[in-house]
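Have a look at these structures, which come just after this line.
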Structure I
C-alpha cells in the first residue's frame, strides 16, 4: 500500500487544540477509548482538549504516532441500535507524542504548562506499582508512579505550590482503586526522596485522583484485513485501531470533575459517581459472570464461540434466563439500569465482527467462577431463600467440563496445575455410577481452596449439583438444559 498517501496533517486537515491532557500510554486501548471520547467532546462540546501522548516504557509507538502527526483511524464495529454497524473516523486530538527516554525535559515542560489540566494513563495492570530504587533526578524514573511523582514535584515548584495548579488524574489501569493506589505510591516516593510536607499536602489536596472502571473491547490493529481497509480509506495509516461500539467509563471522584468533562453533551456513556463499587459489581456479575456461566454449558453442548451461544435458541434462552432471572435480582442498582446493561451485554456477545472462542475464556474457570458467579449464587440464596437453578446448572457443567472430555474428545483444560491435578484425581474415582459421580461433586464442592468456603454446607446445593452432573453425564447438555 506504499502508493497511498500517508495520513498526517499535510494530507488531512486537522485542528490544533490546547494541550490540556497528558496521556501516559499510546497503545490501542487509550486511542480507541479515551482519545475517541476526547475527539468527540472536541467536535461536539467545544472541549478544546489536545492530548500529549507519552510512551510509558522505553519501546513503543511514539515515533510512528509522530510520523502521522498524532492522527490515526478508528473503526468501531458492533451492534448499534439493534443493527450491525461498522463506522470509521480520523481521530485528531493527539497533538504530539513524547518519548521520555529520549527527551525527559520535553515532558517536564508539559508538566509545568499552565494549559495542562488532566493526566490520563493506561500503563497495564503492572504499571501502577512501586519500584524501589527510582530516584527524583532519574531522567526518567523507570516506573509510571515515580515519573508522576517527579513531574508533580516539578509542577509544584514551577507554580510555587499554588493550590489552583493541581491536576485531575484519571488512571485507566485494570486494578481495583487505581487512583487511590497511584496516589499512595506517589506519596511513598515523596517520602523516599525526602520531599517536603508542603509538597505531600499539595499532592493530596490540590490534585484529584479518580478511581475508574473502563469497558470496551479493543481488538487493536486489524492485521488480517488491513490491506482492504487501507484501500477503502485511500491513505496509508500504520495505526488503524478497531474497537467495539459499546463503551463505558465510570469515574469516581468529586462532583466538580463532571463539570469539567462535557461527556453528557455528546451522549457518551460516562458515569460520574462518588461510589463506583456497584458498577464494578454489575460488570463482574453480569458481563464476566455471564461469560463464565456460559462456557462449560455451551462447550459441552457442542458450541465453540460466544456469538453462537447467545444466538442458539436453547443455550441462548438459558443464558438470558441466568442473567435476568438469577444475576440481576442480586444487584442493587436501579432495575432499568441493570436491564439496559444486560441487554447491552447480550448485544456485545452477538457482535458479528468479533469471533470470541469459548476456550479462550475458559482459562482458570474455577477461580473465575469463584469471583464472578459464586457471589450471585450466595446472594440469590440470601435474598430469595432458594437455589438459583441455572447458575447451579453451570456449576454442575463446570465440574463435568473438568472431567476433561466430551463425547470421547479431549477438552484442552487450562488452569493452575493444582486445579488440574485435583480434577484428574477426583474424576479417576468415577466408575460410571451415580454414586461415584456425586462423590466427585462433593469433593469439588468441599474444596475450600477453590471457593473460599465449603460449598457442601449450603443447604441443598450438593444434591442439586450432583443430580445435574449425573443427568449431564447420562443425557448430555441437550437432554438436560431445559430443566435447568
Structure II
C-alpha cells in the first residue's frame, strides 16, 4: 500500500497566501465546519480574498495540530434534503495561521497590527463571554475571552494611533442571547477597570461595530468511530477531519452596511443579515439546542452514546419528543404550526444516518447550557400551567445526577469548569437527596435565581434523584411520573 502524502500547502500546491481579514477566537470543530467554511464559500463566490488567523482561546487546544497541517483540513458534509442524500467533501484552505497566545503572546498582539484585518469572529462556548475580575491588562494573556479581546483591540488602537478607519466588525457566535451586546459591555467594563482612557472607549464605540448572531449547524466533529471510512476517501493524511450535517443557518444582526461588507447573498449559503434575529434565535435555542442539552445527561445515564440512538430508542425518543412538542413548544409565543414544522425538521436532523453525533461531545459546560437553553422553557411552562413540566424537570434531575461523575461503576463524560466540577464533588458527598437538590437549585451563580422558590421543583428533583439512584433512568422515570 502506498503511503499517503502529508497534508500541507507544499504537497497540495497551495502556495498562495491570503491576507488576514479575519481573526477567529476558537479553533474547535464548530468554527472550522461553520465560519471557516462560510468564508471559504465567500472567497469562491466573489473573490473575497479573506484569510483567517485562528487564536486558541484556552491553554489546551488544537492550534499546534492545525499549524502542522498548514491550516488545512477536510470538511465532510452529509445529510438528507427533500428525500435526497447529500454528501460534499471540501478541503478548507483559508486559515493562514494559528496562534497560541499562551506560548507566543507577541505573535498574538501582532495580529492586531494587520492592516488588512476587518473582522473578529468567536465561539468560546456559552461560558466564554464572561467578566473575570482577576484579569489585568499586563497578563500574557488574560484568562477570559473578553479580556483577551480588550487587550487585542487596545493594541490595535495604539498601533494605528486611534485611526477611525481601523476599527473592526465584531461577530461573536457564542450561543447566548444578545451575545455582541454582552461582549461589548464587558469590554467597556475592562476599559474602565484598567483605566485605558476615554479616547480608546470612544474608538471602541464609534469605530467598531458589534453584531449579535445565531448559528445553526450540527457538527459532531472528528468522526473517530468511522475514521477509516473517511480516510479512505482522501489521498492525503488528515488528523483534523471534521464531519458536519449539510444544513447551515447563520443569522447576523446588521443593516445595509454589513450586507455590503459581507456579500453572502452572492453565495448559496443560508446566511441572513437582518435587523432583528430574536425570532430565529428563540426558536432555535429552545427547540434544537434545548432538546440537545436536555437529552445529554438523561440519555447518557440510560446508556445511549449518540443523538441518533437517543431519538430512535422507543423510551428515550418518546421522552425527548414529549419534552419538545408538549413542553418546550408550549412556552413559545409563535405560530404553533411553524414551530411544529421546525421541530420535525430538527428531529430529522437528529436522525441523520450519516452523522454520528456523540452525546459526550456535546456534554461540555452543560450547567451553563441548561440555564440558557432549557431553563427558560421549564420556567415558562410553570408560569403558564402553574405546575412543573414532567420531562424537562426529570431532565434537570438527570443533569444533577450526571455531575456526580460516575454511574453504575462507569465514569461519566462530565466536562465543565474546575469550580463547577469541584462544587458537585462536594455536593454529592451528602447522601441526602433533598439537601443535594436544595443546594444545586439555590445556587444563583448557576441559574441566575434561586430555583428552590419554584413551586414543587425541589421536591420533584429530590424524588427524581432518589428514583434514578434506586431504579435507573427508565423505571425511575416511570415511578416519578406517578407523582409528577
Structure III
C-alpha cells in the first residue's frame, strides 16, 4: 500500500461518488477487450454444459450424467445459478457472451472494492490498492462460477467488516447476499466461517457494557446466515456439498488451484506479502488481536492454496485500511472538507447512465470486431472429430480435455469435478497419465473397457502406449494423440464394471 501518494480528487461531491463506477467501467473494458485471458480453463466447458442441462430439463442434477465412470452416482452442483447464467450468456452470444458476463463480474468487484476503501482513504489510494489486488489475483480470473461470486463475497464480507468498524451488529440486509452467494458458488462457506472472527473484532473493541448484547446479536446473525445459505434447491445439503471438495486429502496438492504457493521463483504475491510486512514494521502498525487473527488466517489460506490468493488480495486491504488510515493520517483528507456541498443526486444518476451507455456502445463494438476463442490447447477439435467418426464411446482422456468432450455430448472418463470422482480414483488417474506403472495403467484401460485414448501430445502415457502390443497410434497433432485398440475382440471377454453407462442409459439423473 502507498503511504505517500496524494490525491487531486476531492473527497466530497459527485466525483467521489462516481469513482467506483468509473473504476468498474475501466476494469470491464480492459477484461472485455482482452477476453481470451478469461478463456484459459477447460472447466468453463462443463460448467456451461451443466447450466444448459439445468435449463433444458428444468431440474437440478442429483446424480452424474456426464461420465461413464461415475454415471448415476450422487452429485450436486454447488454453483448451479452461476452455471445457468454462463449457459444463458453462451447460448445468446457464444464465448463473447461468457466473456461479457465475466467482465461485468470483475467490474462489480472493482466498484464494490473501491467504494469500501473510499470510506477510509482518498480515491487515488483506493484505485492504487485496487490495481495491486487485480495484479495479484488476475491469473485466476476465468469464465467460471467463482468469478461471478467474487462481487457477492466482497459485498458480504465488506458489510461484516463495516459493522465491526462501527462496533455494531451486521445488517440483516446481508442475509439475501448470503443466499445469493450460496446459489452462485460453494465458496459461501468462507463467509460463514468469517462471521465469528469479524464479530469478535466488533465485540473486542466495544464498550464493556455492550459486549454481551452485541455478542448475542452477532450469534443470532450467524445462525440466520447459516439458514440463508440453505435457501437453495438442495436445501440443507448445500453446505455439505460445498465442503466436500476439502475432503480430497493429498489430491489437493496435485490440482493446480489447490496447490500451496511456490516461492522457488519470484511472484507478485510474494513481493506484495514481503512489502506489506516490511511497511507494517517500518510504520509500526498496531492491530487489535481479532484483526491479527483475521490477517494471519487470510495469509495462511493464500499460502496453503493458490486459489485463495484473490481472497487475500481483496480482503486483506479491507482488514487493514481502517487502522492504517487512522494511524498513518490518511483519514484526515476524508474529513478535511465536511462543509463541501454534495452535488444533487440527479448529477450522479445521469453520469451513471452515461457510463452505462458508453459501456454498451463499447461492448457492441468490441464484440463485433473481436473473435473470442478458447485456448486451442484445451480444445482438441480435430482429434474429437475423428473419434466421433469412429463412434468411440469409452475414451480415456486427460482431465483438461474432459470439459471439451462434455461440451460435445461425449461421456468422459474424468473431468474437473474432483469431488465426484474421489481421491483414490483421481490419484490412480494421475499415476496412469504419468505411466508410473505401465501394468496398472493397462489394467485401468481394461477394467473400464477403454476403446480409445485421447492424451496430451507430451503425455508419458501416450509414449508408453506406442510400445504396447494391442494398441496403435491412430492420430497425432500438436495438441492431442489418439490410440485405439487392435485387440478389440478380446474385450468382449472382460467383465463390465457396475458403473457402465451403456447399461444405465435411462437412469434418472435429476428431479424437479
query: Which of I, II, III yields 2.9 for distance in nm of label points 7 Å out along Cα→Cβ at positions 58 and 138, as computed?
result: II
query: With distance in nm of label points 7 Å out along Cα→Cβ at positions 66 and 410 derived from the coordinates and found to be 1.5, which of I, II, III does the value describe?
result: III
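Laboratory data are not the source of any read-out in this text; all were calculated from the coordinates shown. Treat the numbers as computed from the prediction; the structure is a model and nothing was measured. Cβ atoms are built from the backbone, for glycine too; each structure is taken alone.
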